[in-house]
Structure formats: structure tokens, C-alpha cells
Structure I
Amino acid sequence: MVDVPKDNDALRQKYWDDKRVEFEQGCNQGNAGACFSLGEWYQLLQRDLTKAAEIFEETCEKKQHGNSCFSLAQLYKGRVLGKDEAEQKAKSFELTDRACEYGNSQACSAIASHYLYGFGCAKDVPKAQKLFENACEENDPIACFKLGRLFLDGERKHHVPRDAPRAFTHMKKACDLGHPNGCQVLAVMYRKGDGVKKDMKLFDHYRQLTLDIVKQTGERMGAEVV
């Protein structure tokens with residue numbers, strides 16, 4: 001764990017200034033990870049998104065670095081970069097797809113969402129489902145959650161048959177992998193008896209587990225468990 005000074009502003013500033021120098025030196029020596037960290041330094045600490053984007057783009061293009069491609073994709077998706085919405089969607093899709101190709105598992109889950117909603121590409125639910133399945137098999141908790149959500153929503157949103165037991169299986173895996181929303185949905189499914197036998201003890205268990213994960217990780221929830 002990185003030991004960042006907490007109680008002394010001057011020491012904390014020096015620490016991060018020293019890290020910038022370290023990242024710059026590593027990047028100049030051809031270390032793609034150092035270049036990515038330098039981009040994050042500008043994005044998160046300096047709020048200089050233009051400089052961060054320049055670093056991410058160069059590292060993505062020249063070093064085929066998946067994390068850099070995905071960070072750049074997120075800037076386009078968040079409409080920080082690009083001249084109009086069409087360009088932003090297209091670039092976000094292109095860069096996310098490339099990030100997945102370069103080994104970023106989070107991007108592989110994200111590209112499935114692009115196909116699911118037609119964000120920057122033609123909508124293709126079967127392809128999205130297959131990509132989610134592949135990423136979930138690789139133990140990506142977000143992919144498992146979204147796959148479960150796909151089967152839970154069914155025809156109402158995605159023109160696929162609703163399959164609550166199958167949704168339960170994927171939500172259980174997402175929860176086991178530490179995804180709080182997966183645990184939240186499991187709790188509701190146990191409370192309602194949706195896809196699984198109704199069990200209020202397990203509802204209480206997964207409700208508490210959801211709150212514990214949120215407290216431990218600081219992740220935000222989409223909605224409260226009721």
C-alpha cells in the first residue's frame with residue numbers, strides 16, 4: 001500500500017511532485033505503465049484533462065496500452081473530448097474496443113454495454129450478451145452483474161426472454177466477486193422469491209453484505225435495498 005502523507009500539506013505536495021518526476025522518467029525510458037500513471041497524475045491531481053488526454057492517446061497509439069486507451073475512451077464518453085456527440089460516441093466505442101483488444105478486462109465489459117445500448121455502434125444484443133458472458137467467465141464482476149441484469153430485465157428492455165433463475169446465477173457470482181449491486185439485487189430476489197425460493201433470512205444476509213461492501217470499498221449504490 002502506498003504511504004501518502006496525510007497530515008502535512010507540504011509533505012503531501014512534495015510526495016506527489018516526486019511521483020510526477022518518477023512517472024516522467026519512467027515514461028521517457030519507454031515504460032507504458034509509467035506513462036499511464038503520468039496521465040492519471042494530470043487527470044486526477046492537476047485536473048488538466050487536455051494534457052492527460054495527450055499522454056493517454058500517445059501511450060495508446062504507440063505502446064498499445066489497454067489502460068491508456070480505456071482512460072481516453074472514458075474522457076470521450078464523458079463528453080470531455082470531441083466536437084459533438086456523434087464523434088464522442090464513435091471515439092469512445094473505437095477506443096474501448098481497442099482497449100479490450102489490448103487486454104483491459106474492464107473495457108471488454110464496457111464494449112458489451114456499447115453493443116447493448118447502441119452507443120457509438122449498431123445495437124447488437126446477442127453480441128453484447130456473448131461479450132458479457134466471456135468477461136464474466138474471466139471473473140469480471142461488472143460483466144456478471146450486467147449479464148444478470150440483462151436476463152432480469154428481459155423483454156421489457158432488451159428483447160431477450162426474461163430468465164430469473166439465470167439472472168440469479170450471474171448476480172450471485174457478481175456478489176461473490178464483491179460487486180455491491182449484485183448483492184443488492186440478490187437480496188431483493190430473495191425477498192420477492194424471484195428466480196429463487198423466498199427466504200427472508202438470506203434477504204437480511206445479502207442486504208447486510210451489500211452495506212458492508214459499500215462501507216469497505218466506498219462504492220456508491222444505484223438505489224437502496226428495500
Structure II
Amino acid sequence: MRYDAVIFDKDGVLLDSMDDNFKWADRMRVEIAQKLGKDIDMGTSQEIVHARTAEELERIAQRTGLGTAIIKEMEEEVARRKIQKMEKGEIGLFPTTKKVLQKVSVPKAVVSNAPYQTTRFTVEKFGLEKYFEVVKSPGTSDIKEYVELKKPNPQMLEESIEHLEAENPVVVGDSDDDIKAAKNAGIDSIFVNTNGGTDLNPSHKVEDLHTVVDIVEGGLT
């Protein structure tokens with residue numbers, strides 16, 4: 001059965017944002033902590049990024065002495081910096097992004113783990129509104145809810161599928177979280193190898209975004 005909707009991840013799929021593998025964001029978190037007299041390293045920054053439960057976030061907050069309110073400020077500051085990088089032209093779309101979105105004729109959504117303000121800015125900055133019926137990302141107003149909504153939690157995917165009224169959608173992503181979220185939602189996935197590969201077993205593996213068009217429009221298996 002042909003796919004009747006496509007749910008795209010943003011960073012590393014549509015947006016060429018993996019500059020220095022986001023180490024600039026890790027450095028920013030370390031600097032913010034140091035200004036507050038707290039000593040964290042790049043590894044702790046990555047723990048914050050990969051936290052997926054409120055309990056996990058709370059443990060990090062207590063161990064580092066930062067508290068969840070400071071971690072919330074960190075994530076919002078990183079989001080502001082990312083927006084600035086897009087405004088300055090340091091982060092932009094992949095050259096093929098708009099061509100692919102134009103060629104994929106079925107309804108589309110973008111679902112990202114990035115803060116909602118950066119995802120919304122990306123869509124507006126690069127004129128992508130006309131391509132997407134749904135734009136979803138977790139908001140940072142409640143930092144614990146923010147981490148829990150992130151993929152591999154399938155909630156944002158499931159809400160998108162319901163909005164699109166899709167019966168056979170597919171997720172396009174570049175991370176294990178994308179593939180796990182698709183599996184948790186009970187749908188197929190296309191892994192785009194822009195970020196170091198995966199040990200998981202997605203429905204499809206491709207080396208470039210163009211091949212997504214072939215799979216969705218041409219019915220490649």
C-alpha cells in the first residue's frame with residue numbers, strides 16, 4: 001500500500017543544522033552553568049539533551065545543583081542562539097529540501113524534538129508553511145513536559161497522523177529516536193543517513209533525501 005502521508009524530522013533531514021554536531025550548544029550550556037558557579041562538562045550537557053523523563057531530568061538537576069528552572073533557561077537560550085544562527089545564514093536548509101517537499105504530493109507534517117520556537121521559526125524563515133499541514137515540537141514552558149514529549153515518545157506523531165487523517169503514514173528521520181518513535185506509533189520509517197548511521201532496523205534506509213521521493217511517489221520497497 002502506498003504511503004498516504006509523510007512526517008519529516010527537521011534537524012539533519014530538512015535543516016542542515018548539525019554544525020559541529022551541536023557542540024556549540026553543549027559549550028553554551030557549560031558557559032551558562034559556569035556563570036552561575038556550577039561546574040558541568042560537555043557530557044552533562046548531552047545528558048540534558050537526551051533526558052526523556054521528568055525523573056531523569058530531576059536527577060540531573062539535583063546532581064549538578066542547577067535545578068530544573070536553570071535547565072529550562074539553558075534550553076531557551078540555546079533555542080535563541082539557534083534562531084540567531086539561522087538569521088545570520090550560518091544554518092540553512094539542505095539544497096534539496098524544497099525540491100523534495102514539492103515532489104512529495106501526499107500530506108506532510110514536520111515533527112521535531114527541538115523547542116517549538118525554533119521549529120516554527122524554521123518553517124517561517126524558509127517559507128515552508130505551504131508544504132506542511134502540521135508543525136509539532138515540544139514547548140519549553142514546562143521543562144519536564146518538554147523532555148517527556150520528545151521522540152521516541154510517539155505522541156507528537158500520533159497527533160500528526162490524526163490531524164492528517166492518514167492510514168499509512170511514514171516517518172522520515174536521521175536518528176534512532178525517529179526510528180523508535182515510528183515503531184512505537186506502529187508505522188514505517190525511512191532513515192536518512194546524514195548523521196552517522198543507525199543500528200536499528202528502519203523500514204527503509206537511504207543516503208539522501210531525494211530517494212524519499214522515489215519511495216513515497218514511486219512505491220519503492
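General observations
- Distance in nm of label points 7 Å out along Cα→Cβ at positions 25 and 153 derived as 4.9 - corresponding label from I, II: I
- Comparison of I, II - label where Kirkwood radius over Cα pairs in Å, for residues 9-128 alone is highest: II
- Origin of the value -14500, where helix-only ellipticity at 222 nm (-39500 (n - 2.57) for each DSSP H run of 4 or more, over all residues; to 500) was derived from one of I, II: II
- When Cα Rg over 2.2 N^0.38 Å is computed for each of I, II, the largest belongs to: I
- For log10 I(q)/I(0) by the Debye sum over Cα atoms at q = 0.11 Å⁻¹, for residues 49-120 alone computed as -0.22, the structure of I, II it came from: I
- Parent structure of the calculated result 11.6, 37, given that Rg and Dmax of the Cα atoms in Å, for residues 81-144 alone is the read-out and I, II the choices: I
- Among I, II, structure where relative contact order in percent (Cα under 8 Å, 6 or more apart) as derived comes to 26: II
- Origin of the value -0.31, -0.55, -0.66, -1.11, where log10 I(q)/I(0) by the Debye sum over Cα atoms at q = 0.15, 0.20, 0.22, 0.30 Å⁻¹, for residues 17-64 alone was derived from one of I, II: I
Read-outs throughout are calculated quantities, based only on the coordinates presented, and are distinct from any laboratory measurement. For clarity, every value in this text was computed on a predicted model and none was experimentally measured. Cβ atoms are built from the backbone, for glycine too; each structure is taken alone.
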